[in-house]
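Bear in mind these aren't lab numbers, they're just calculated from the coordinates by the rules spelled out. Quick caveat: nothing in here was measured; it's all calculated off a predicted structure. Cβ atoms are built from the backbone, for glycine too; each structure is taken alone.
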Structure I
Amino acid sequence: MDVADSLVDLIGNTPLVRLSRVGAGLSCDFLAKLEMLNPGGSVKDRPAVAMIDAAERDGLLRPGGTIVEPTSGNTGVGLAIVAAQRGYRCIFVMSDKMSEEKVRLLRAYGAEVVVCPTAVPPEHPDSYYSVADRLTRDTPGAFRPDQYSNPANPAEHERSTGPEIWRQTDGRVTHFVAGIGTGGTITGVARYLKSQNPRVQVIGADPQGSVFSGGSGRPYLVEGVGEDFWPTTFDPTVVDRTVMVTDAESFAAARRVTRDEGILIGGSCGTAVHAALVVARELGPESVIVVLLPDSGRNYLSKIFDDDWMIRFGFLRTEGTTAGDVLAAKGHTIPDLVVITPDALARDAAERMRELGVSQLVVATTTDLPLAAKEVSGMLSELPLMDKAFRDPGVLDRPTVDVMEPAPPMVGVGETVSDVVDRLERCSAVLVLDGGHPVGILTSQDVLTFLAARSPR
């Protein structure tokens, strides 16, 4: 009988498919490697098994031990499958930007999940790397695979994923595109393909803000790809080009592939597809481009496939008059968004409001634009600051973080004016998001001025 002994034996040998509709108009062959068809639903099944095999072989993980790993979800699922087969306990550490579906999925496998904040540097004690380190130290019999430094990660892709692509394309592959997270997939596949043909071009797809395409690791919304540090599992010398992709481009590509090709994919897949299309438009009929699709879109149904979520973060627009129309009507006589850091003195913030003619400042961890929503920590308003300074003049010599108000509610640029009015009934201002980035502030006066200009005299 043709029967596998366990689910682990079914990992790998995923198919290639031509993206004929998304790739319509291209001269080259535009192919996708469907890694969501692994048993755990992602490419991470491959290194998960390899890392545990290596740990058992080296005596680092013993019967009854505990696997501790920071993960965006997919590696956790792969590890949980192996743990279920072999009797290990699992503790996974995730950032708070991950979808609730991913948390619930890991818990369904019996894993413990610890959620940590995204908008902190890797060395911060609350970062998911630091928390994973602490749990590993404090848990008896714990082993941390550390997919970011474990050589078994890229080695597994050099052993399996790369040879599969070479065999499935009959050695005709000329370009390989994949997202960069741990760097294991792109490094391992690149090493194998270039060993067969040094002329194969390897392209990394990277979210805007990630370090691999020149960012500083600032927050972005796409999950499971990009980083705020350089993992040792990533070898940048084997990557010929990196394409920066925005959240908006990633989500649009994911939705397009899902609706046009019938392949349900997530945001990181969208990142890879968008980058692949950028490259593919430059290629002729002799080229064969393979884009690796790391996982399914099932974990993102409450986000990028939920129109309400997409509208709320400024990726889609509703019919009729929107928050974006009100913002545009303000003109450019004053800035749409003025940002100050929490350590700036309240006196300097007040002077800046006076110079620019604005009554609110956004307080954020950086003044570099475009901001990410998670970088906003509060707001400073003229009237509340004046009231505090009247009661205690010494307030003006304190840092902004001590006198700021909570961050204002956020509305998408495509939300209706009615939605804006509803929010403003409970606060003095709202922050407008476009493509996940704060771009302006609206007050009741802004909306009233807009409505007055539209109404007949």
Structure II
Amino acid sequence: MKKLLILAYDFPPYVSVGGLRPYAWYKYFHEFDVFPVVVTRQWGNKYGNNLDYIAPSETNSTIIENSEKGIIIRTPYKPNLANKLMLKYGENKYKFLRKLISAYYEFFQWFFFIGPKSELYFASKEYLKSNKVDAIIATGDPFILFKYASKLSNIYNIPWIADFRDAWTHNKNNSFNNLIKILNKLLEKKILKNSNAISTVSTFIKAKTIRLVKDKSFYIIPNGFDYEAIEQANEINQVKNILNIAFVGTIYNWHPIRSFISVISNFLNKNPSAKLQLNFYGINITSELNEMVSTEFPNIEQNINIYPNTPNNVLLQELAKNNLMLLFNYYSFMGTKIYDYLAIKRAILLCYSNDKEALQLKEKYYNIEEEDEYSHHLQEDLIKKTDSGYIVQNSEHLLILLEKLYKEFTETGQIKCNTKNIEKYSRKYQTEKLAEIIKKVSSF
């Protein structure tokens, strides 16, 4: 059995889509003859929102958990001064000072082992002093983990894999000036130089990264769904008395949330007796959304529910009660929530494929430099391939579609979903593919 050291900053119990990927590796690698040793930080769910990312750990000591699946090494976390100020005074005070302090750590962490993330490096190094592993994989972001994996690889002569969940230096908004952007590209090229392989979640990230590191083996390991959690969710029926539409996760500036809410408002104005609920789970703009609805669409305030971050297995069971899944267009990349939507077999509403307002938001805020060598409509492609929902062209089409779907709901008590051929999108299936790559890399 191969032994693999995994550097993963996001990891349960922290509620984050980024943590689900390495958690699946931990759960399933042992079934494919790979023994995982995960190095992460200690997490809690004290706040149920973004403050959990900067909340101090309950202990100052490293915690080591052993099981038949593998080992988890959890390092202590101490927030820096910027995070302490935010925890104590809230996000509206000392903004400039907090930005300065955060910028200091973000910059100098590349040249010195400073900041809370460096605890993962020191814990990994301590483990490797007395334990042999066959390979190392670091999943980013945070991409500083790539530096740690590269350094450990050099010290202990261990092959390593860089796993990209997102693009690093090809994000248009990832730097505050051109000098920092150039520095990031130099760092990415230098750090990846001694990597033995690169895994990514999509062809888009591969196409971007391969321009900096052309002589590496690239592997596509998409995200997916947890089939064990899905089995529990699949036992739950749709709600029958109120049409429920669910959305999960981050709402970005380029998402047409105002347009979608406006259409819901228009629909309910036209159909005052209609019973409809919008359920938002773990979103990042709770106060902004509440303010927008109360000032611009007060007629639907009672139709909106907002829930805090929830562990994935519990979240899936809540999602299964809904009738429709709202998905905003990510264009050139897939995102992660679409896989859970597929797995719980609830019809997807993709908004939008060709809406004027949405395209204006994309032009202004979308931070991906698109090119012709890869698809710009990955979600559409997958929805069509799996017959899992509706490609909504624009706001006018959405209103027409809502009328049709609500009629179906009142007549049948559900929204039919025809999702098919999704087995290969499970995280276990993807972990098996990665296990073969680990075995190949460790034989170098």
> Out of I, II, which structure matches 4.9 when distance in nm of label points 7 Å out along Cα→Cβ at positions 140 and 364 is calculated?
Replying inline: I
> Comparing mean count of other Cβ atoms within 10 Å over residues 268-275 across I, II, which is largest?
Replying inline: I
>> If helix-only ellipticity at 222 nm (-39500 (n - 2.57) for each DSSP H run of 4 or more, over all residues; to 500) is calculated from each of I, II, which structure is the one that comes out at -10000?
In response: I
> For which of the structures I, II does the calculation of distance in nm of label points 7 Å out along Cα→Cβ at positions 44 and 356 return 3.9?
Replying inline: I
>> Given 0.25 as the derived value for FRET efficiency 1/(1 + (r/R0)^6) of positions 132 and 396 (r between Cβ atoms, R0 = 35 Å, to 0.05), which of the supplied structures I, II does it correspond to?
In response: I
> Just checking, which of I, II has the largest value of volume of the Cα convex hull per residue in Å³?
Replying inline: I
> distance in nm of label points 7 Å out along Cα→Cβ at positions 244 and 316 computed as 1.7: which structure among I, II?
Replying inline: II
> From I, II, which structure was FRET efficiency 1/(1 + (r/R0)^6) of positions 260 and 420 (r between Cβ atoms, R0 = 30 Å, to 0.05) = 0.35 calculated on?
Replying inline: I
>> Given 40, 23, 7 as the derived value for semi-axes √(5λ) of the Cα gyration tensor in Å, for residues 204-275 alone, which of the supplied structures I, II does it correspond to?
In response: II
